[in-house]
Structure P
Amino acid sequence: MAKRKSGEASIPFADVRMELMSSRDVQAYQRRSDLVVLPVGCIEMHGPLVPLGCDAFIDWAMGLLLARQWKCLCLPPIYYTFPGASGPWPGTVDISSRATVDYLQAVVLSLLKGGFKRVVIVGSHGPLAAMAQCVIRDVFQATGHAVLHVQPYNPVIKKMEARGVPYGEPGLVLGSMQLLGLGGAFDPSCVADRPLEFPVPSIGALRKCQAQAPWIFSKDYQHTGMNKQLKASHADQIAEAMAEAAAEMKDLPRHFKQYQKEMAKLYKDKPWANPKAWTRTE
C-alpha cells in the first residue's frame, strides 16, 4: 500500500482507504493490482436510536475489512441511494431508485475507465440488491466487464448469533462504528424490546403469495426492532464477528479473476455461433 504518513497509525484502516491516498499512490498500487472495493449505503431513519448512516457505516466497515483481507483499496462509501420504506421520515435522503442506478453505474464505469478491472460493490441495504443487479448486468452488457455485488449482512449476523450477541442492524452498526473509530458515538441502550414488523398485515400476506410491494413504515421501531439486551459493551464482540466473516471471503479475488478469464474465453469462442453447438433432441 501507500507509504505510511505521520499520524496514520491512529486512523483506522489508513493503509487501504483510497480517499487518504494521493493519485501517485493509486498509480503505484495499480501496477500490481486492479481490485477495488466500493461500499454503498444510504442515509435513512433507523428507529429512535440508530444513526441515519447505519447502512453506510456497516458496508464501509465491511468493505474495509474485506480490503484488508484482499490487500486492495477501498473507496469511501456512497451515502445517498434509494432508501425504501423510511422515505418520509425525518433525516432520510429520499432519492429514486432510477437515480441510484444511474449514479452507481456512472461511478462503476468511471472506476473501470480508470484502470480498476475488478470492482466489488459491498452493500447489504435491502433495496440495493435489485438496483445493484441492474447496474452489474447493464455494465456487463455495455462493456463486457464483470462487476460483483456482495452482501455480507447475513454471514455477519450468523457469526453474532454464534457468539450469543443480540443481533440485527442496531448491533451490526454498533460494531461497525467501533471499527471506523466512531466508538462511543452510538449508545444502543433502550428500556423495552420492539419487533421488526411490517406497517400493515397485508404486506406479509402478499409476500406469502410471492408478491413484492413497496411500503412506508408507520412506527419508527419497525425498521430495525429494538433489543434491550444490546449494550455498547457488545461492540468489540460484534467487530470480531465482522472480521471473522470477512476472513471467510478471503478467496473471492482469486475466484473473481478466474471467472473473468472463463467469461472472456466464452465470448471469444462464441459457442452460440457454431452450427454444431446445438444439443440433439431426437
Structure Q
Amino acid sequence: MRYEARAPLRIDFAGGWTDVPLYAEREGGAVLNAAITHYVRGYVSKPTAGGLLGHLRGERSYLSYGADLPAGAGLGVSAAETVTWVTLVKTTVANDADRREIAELACDISRRMGILGGKQDEYAAALGGIGYYTFGHSVGIERLDLGAAPTERFLDRLVLAHSGVKRVSSAIHETVWARYRAGDRDVAAALSRLTTIAGEMRQALSAADLDSVAELMNENWLNQVRLSPAVTSPDLDAFIGHGMRHGAIAAKVCGAGGGGCVLFMTRAGETGRLRAALGRRVRVIDFSIDTYGVYLNKD
C-alpha cells in the first residue's frame, strides 16, 4: 500500500507574528493569508503483510518527502512538511475536521520540538484557500470566498519573487520575543497594530477595495520592521525599492522576514512591467490559490 500526500505553501498578507502563542494567548492575534499552488509532497509505502510474516519477508515502511521551493523562502515550507508527515501517518483526511486536527497536531509537534513560531503556516497548509485566522487559546477560522472574478483581479496585481537574500527565521524570532518578554513597548505596539491590520485588510479584500489592501500591506511591512532591525537589511530594502520603481505600490517580505520571498502588489496592468524588471535579477514565482488544503491519495 502506498500513501501520497501533498500540502500547500502559503503567502501571508497581514498579521504575521501575532499567531505565536506567547503573544496570541495573552493579547489575541490575527492573520490573513492564502495557500498557494506550490507544495510539499510526500509518500509512505507500507508492508503488504504485517507482523511476523512481514518481518520474515524483510518488508519495511518507507517515508520520503520534498518541496517545490526551498526552506528559507518564508512560505511555510517547514510547517507544510510537518503537515504532510502527520497526514501520511494519520492516513485519513475525510473532511475539514480531519484537516483541523492535522493542523493542530502539526502545531503541537513544532511546540514540543521547541520551535518558537506561530500557527498560521500549519493551518494554511491543512485547510487551503484564502483564510482569516484569529489566534488565542484556540484558533478561529474564516474562509474568504471572494468569487472567481474578484479573486482573479486580486491575483493579477500580485507578484511573488525570491529576493535572493538568505534568512534564518529562528534567530529573528528569538530576538523579537526576547524584546517582548522584556516589556518592550514598541514591540508590543507593533504586534497590536499588526493584529488590527489583518482585520482591516480582511474587510478591504472582502469589499474588493484593492487600493486599500495595498496601503495596508505597506503599513504591515513597516510594523514588521519595528519588531527588530533583523527583519530587513540593506539588500532587502534595495530589492523592494527596485520593485517600487518598476510598478509596485506595495511590498512585504513573507514570513518572519530577513530574506526569502517578497510579495509585491501593483497597480492594475503593471504586473508585466514588474515581473520583467524582477525577472532580470531573481526568480519570479508563478502561483494561484490552492483551495483544497492537504490532500491524501491511497494506491
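Supply the structure label, taken from P, Q, corresponding to mean projected area of the Cα convex hull in nm² with the calculated value 16.2. Among P, Q, the structure yielding 16.2 for mean projected area of the Cα convex hull in nm² is Q.
The maximum of relative contact order in percent (Cα under 8 Å, 6 or more apart) over structures P, Q, that is, the highest value, falls on Q. When Rg and Dmax of the Cα atoms in Å, for residues 138-209 alone is computed across structures P, Q, the figure 18.1, 53 traces back to P.
With mean count of other Cβ atoms within 10 Å over residues 98-105 derived from the coordinates and found to be 17.6, which of P, Q does the value describe? So the calculation was done on P.
All of the numbers you see were taken from the coordinates with simple rules; none came from a lab. Fair warning: this is a prediction, and the values are worked out from it, not measured in the lab. Cβ atoms are built from the backbone, for glycine too; each structure is taken alone.
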